[in-house]
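A short reminder: the numbers here are calculations on the coordinates, not readings from a lab. Just so it is clear, the structure is predicted and the values come from calculations on it, not from any experiment.
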Structure 1
Amino acid sequence: MIHKVESKHDGLRLDKTLIEIFPSATFGLVQKLCRKGQIRLDGKRVKGNERLESGQEIKVPDFLLAEDENAPKKTQSYQLSNKEKHDIENMIIHQDDHMVVLNKDYGLPVQAGSGHSKSLDRMLKAYAGEKYAPKLVHRIDKTTTGLVLFAKDKETARDLSDQFKKRQVEKVYLAVVQGKVKQNETEGVIKSEMAPQTDDDGYETMTAAQKGKQKAETYYKVLDSAGMYHLLEVHPKTGRKHQIRVHLSSVGLPLVGDVKYGGERFESDDKHLKNRMFLHAHKLKLNQKNTFTAQLPKHFEVLFKLMQWRF
């Protein structure tokens, strides 16, 4: 069976993606099938740690699909508390017959993973119940706030994924960075290729490399400044993993609070500012028609007031 990589899996590991697509597949099984050559990426043998690009073709044994189709349906694995139901309702900013648009809270992972049982997709699935099965079409980081889209049906999921893949979706982020900005460098375009690397502690990060498999492009513009702190409007033209964080850090403007890529935490006793990263998915424009805007999260509002920024 051939599975085509969707835009929401762009930049993710092959093995983790297969486990997500085929719930019956364990990590050990995926690794075994990779070693035996029964899983192929664009016709080539794989190890499982390859980074995916949308449009690539993954060949998997037919029995994986058969096992998932024949497996007994699981009962609802995640039960919403009253507070979580309230949280989801507050995050939903648009809903129609085909999609749901949410303004994701800070610190909430979009998808459940290692160490995370609570996630946006699980919460929305539990909230939807039998009414529809939400399908994630793109993602943002756990420490990024703002817009996330879910489709309510397969046709809409394919359409939205295709728009992201073809770069027809206009994405606008707000970012607070630290560093020096010259008067003649208040806007610019960052172009590089993205490549994974391992840091000194053994954790994987991304880097802007001269030679990599994933081309990336980011436009930024300074909206306001206060000393070494700057508010940027950011337009990622591509959608690579950690793209904005890596690109801004590469030009000496790391995100405030993004210690993974060279940023420093904002020193404050205010609970809304302490240990926070400042990146917000502010606007999404689909097919030059529908435009969605996410209100600023509380930590942005508090910082803007402190910096006397108007937005």
Structure 2
Amino acid sequence: MNRIRGARRVQVVGHVRPDGDCIGALLAMHHLLGRWGIEHALAAAAIPISAYDELTGFERIAERPAGWRPDLVVFVDTADLARGLPGWTPGAPIVNIDHHAGNTRFGEINWIEPACSSVCEMLFWLARRAAARIDCDLAEALLLGLMTDTGSFRFNNTGATQLRVAAELVEAGARPDGIARLAWGSQTFEGLSLLGTVLSRIRLLCGGRLSWSELRRADYARVGGEQHAPENLADQLRAVRGVRLGLLFHELPDGAMRINYRSDGAVNVSALATALGGGGHPAAAGAYLTGADYEAVRDRAIADARQALEAALGEAPGASEPTGG
């Protein structure tokens, strides 16, 4: 904290395609740095279309870094430097604030807390230690990250601590119903169209305990691009009754591909994602690949996931029959 408060100009950077925790962390840093009188800029690449633009300060998030030279760069919710701004070299000391266990610790200062549900939870404690008053705007930013990374307190990273933090944020003026509307209740038509495609393509394996679906390049072209994809699409793969592990594949318009993994804890999906150059959490992880044969990687990822799930459940390989049409 002393390093941040001692800076004159700070560039805050989030990961590519920022989710609710990343957006919330960027906005929380904006409110804190502004309160401390520190000149700053916010940046994240490939910002999806969402209702988060209703939050105070959202318009400050740019796709590229500021034109001035910072004397400190703060990365939030970014497990690897390559997941920040593509092609940009910070050129200043880095403070790395994250909660991913697989973080590569690329900063001069690395504050990594895998036990925290979200970076926004970490920033709540930072604000408390700094004796910073948590007003409504800061509370809303922090609650956004807390709610989205805990799945509205449905995921197994929710405990008494997270609920106490949420209670303090609500007491400070944040409205959980309003945050829930921004995160889940205000989708674009194009986003809902993609959701319908994902649901229509769900396939089940391992006796209904493994699910997968996909969005192909033509699906994104039909709605006008990847920026329309809701961030919680992959969660739908785990919503099928009986499913323990879900995978969602994206064939992106630029020729790259992305894989989202979701687990109920039976399988550590971070290990599966890491094998493909990605990472994440034990119950939610992802990988991004360029120059890959989409169908070959997809089929390999499904086979690896099936093998991992059968091993976790103590079943012989291939013992369970595929389900779904």
Structure 3
Amino acid sequence: MAFPLRHLIRNIAACAGAAVLASAAWAQTYPDRPITFIYGYPAGSVSDIAWRAIVQEASKRLGQPIVVENKPGANGRIGLDMVMRAKPDGYTIGKFNNSQLVVAPLIDPKLAIEPGRNYTPIVLGIEGYLLMVARPDAPFKDLPSFIAYAKANPGKLTGGSPGPGTGSHLALAMVGAQAGIDYTQIHYKGAVPAMQGLLAGDIDVMFTDVIAKPYVESGKILGLGVSGSSRWDLFPQLPTLKEAANLPAFQAVTWQGVLAPPGLPAGVATVLNRAFNEALASPELRARMAAGGWIIRGGTPEDAAKLIRSDTELYRPVVKAANIKLD
């Protein structure tokens, strides 16, 4: 029996309307119990401490506890997979970063994931700059003399990183590609061993984070410049690589945010987005993040998805040119 087209259209519209109403009704009662926040790295890091402060502020807005669970392993992939496989009801969410969502899929296509299809972006949270540093007895004292020396001595300099595919590794690779210089990369198993290598004079340069502050201030290592688009409040005396190294296209920052499983009801995503944006706007939290060297982001889920896609294209040629492989 033929089914009139107008009846089909009417039924589709009714189903869509019912879904919207169900999502809205769900959002009115959500959350009514504690939320689990998966953090895919060990406890105690500067990032872990920052996110515990952020989720505590967000929980005040939601009226329910947010319980942080550390699930380290596979460069954050274990925790990420737990969130992506969770029930899309808003009671399991987690932290993401550009290493997980941008770099890892570029290095290993088997890890390819996309916003919307594999996960639901909620909000961008915080951003961190990287600091380019050198051993204090290096044969250069600033960014222009570093590039001049590297060009005059191809392959002689050594650059360290906490591991292949890390933000520090990619930042050094990007400097090399954009400045036309070459150096030998030495990978350590973590940021602390890499810093120890620099302090011992085993490597010449590296990109690192806020852990370098006391060493720069005491003169144990030499600060060269920062990786962001503007100067860093923690190191106001240091220029950006854009301005001092004449690399107008250079920018290497680490960003982190909140995601949920795919298929999350739109109303629930809106509730979470609003709570985290309000938390990030808290004067007390902003002061605490600034003291730790973090830059507040915030915004819509669409803003997060847009950044994920644009950074994927930014790093694609860098990863390919550097022939980065995971150990």
Practice prompt. Given a value of 31, 27, 25 for Cα extents along the principal axes in Å, for residues 152-239 alone, point me to the structure among 1, 2, 3 it was derived from.
Written response: 3
Worksheet item: From which structure (1, 2, 3) was helix-only ellipticity at 222 nm (-39500 (n - 2.57) for each DSSP H run of 4 or more, over all residues; to 500) calculated, if the value obtained is -13500?
Response: 3
